[in-house]
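There are structures below to look over.
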Structure I
Amino acid sequence: MADDAIPVIGHVGLIPSRATWTGGFRAVGKTADTALQVFEAVKQLEAAGAVGAEIEVVPVEVAKAISERTSLIMLSMGAGTGCDAQYLFADDILGQNRGHMPRHSKVYRNFAAEYDRLQAERVAAFSEYVADVNSGAYPEDRHIVHMDPAELSLFIKRVDAKS
């Protein structure tokens, strides 16, 4: 892809889809050997023509040292400030998740509570709609279209003639 000028961003450190390969959802690169493996993965991405790499949940010192030794744009997620940029998922920033929150995420708003409130409103609205349909309160005359009586009479005559 790099040969075709398609920008490629790699991923090193904690890679959620490979967490079982690295011991689960935990920091990667906490020993000299595993930190060197992260560095080598960055160098492989660099050699392949990538323009950058997300470095996720790697000790801040390791991420900084790697960032200083590569031409790649290093995007830190839970790897400290020594990289070129920081990022978090919008779901984390907005507090949309429930349950476990990664140590590196920071919640700025509680959208989960707002979604719970909205879901209660959805259920109430649909329940009211069903009750109105069942009681005959919906549709009201203002919600429907009427046909001119003369046109209706003509229509009925024509339909009856074809029946």
Structure II
Amino acid sequence: MAIGRLDEPSEGLLLLTTDGKLSNYINSSAIEKEYFAQVDGVISSEEVALLENGVELSHKGKKYITQPCEAKLISVPNLPKRQKNIRGDHHGPTSWVSIILKEGRYRQVRKMTAAVGFPTLRLIRVRVGNLRINSMTPGEVKTLENLNRIEEGLQYKFV
């Protein structure tokens, strides 16, 4: 089973396991998840601070405020080229931001960036806990063994 979800247009680290307890633990707020988001426009440090402090979102008609998180502007990351083009640079500038969450609600990162006026164009989960995609390529699968920090037999994949 997949641990956590990535919506269809998202990319990045996907963990697979047959251990339901492990899945629940990783999905809990005990484990950080880091995302790189390419947003439409030039996001400022003020908007990034809004992301960090929590923004009001809604899901199925219920409003909530996101938990404080870590967010920062980053330079264009060295990632594999996306298979489907998002849009050309002639449509205007974009920015990249790193967002580290401990919660993970439905399309949360996309909703957060839109709430501060910068829709997400590309979203990549780059880290779950201590596991990073590093130099993995899309479709690559690695099996983790002898883990002290999680559990043996966990697989992860870059999708």
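P(r) over Cα pairs in 10 Å bins from 0, in percent computed as 9, 23, 19, 12, 8, 9, 10, 7, 3, 0: which structure among I, II?
Only one of I, II returns 9, 23, 19, 12, 8, 9, 10, 7, 3, 0 for P(r) over Cα pairs in 10 Å bins from 0, in percent, namely I.
Tell me which of I, II gives -13500 when you compute helix-only ellipticity at 222 nm (-39500 (n - 2.57) for each DSSP H run of 4 or more, over all residues; to 500).
Attributed to the structure labelled I.
Out of I, II, which structure matches 14 when relative contact order in percent (Cα under 8 Å, 6 or more apart) is calculated?
I
Quick note: the coordinates plus some simple rules give every number you see, no bench work behind them. Source: prediction; values computed, not measured.
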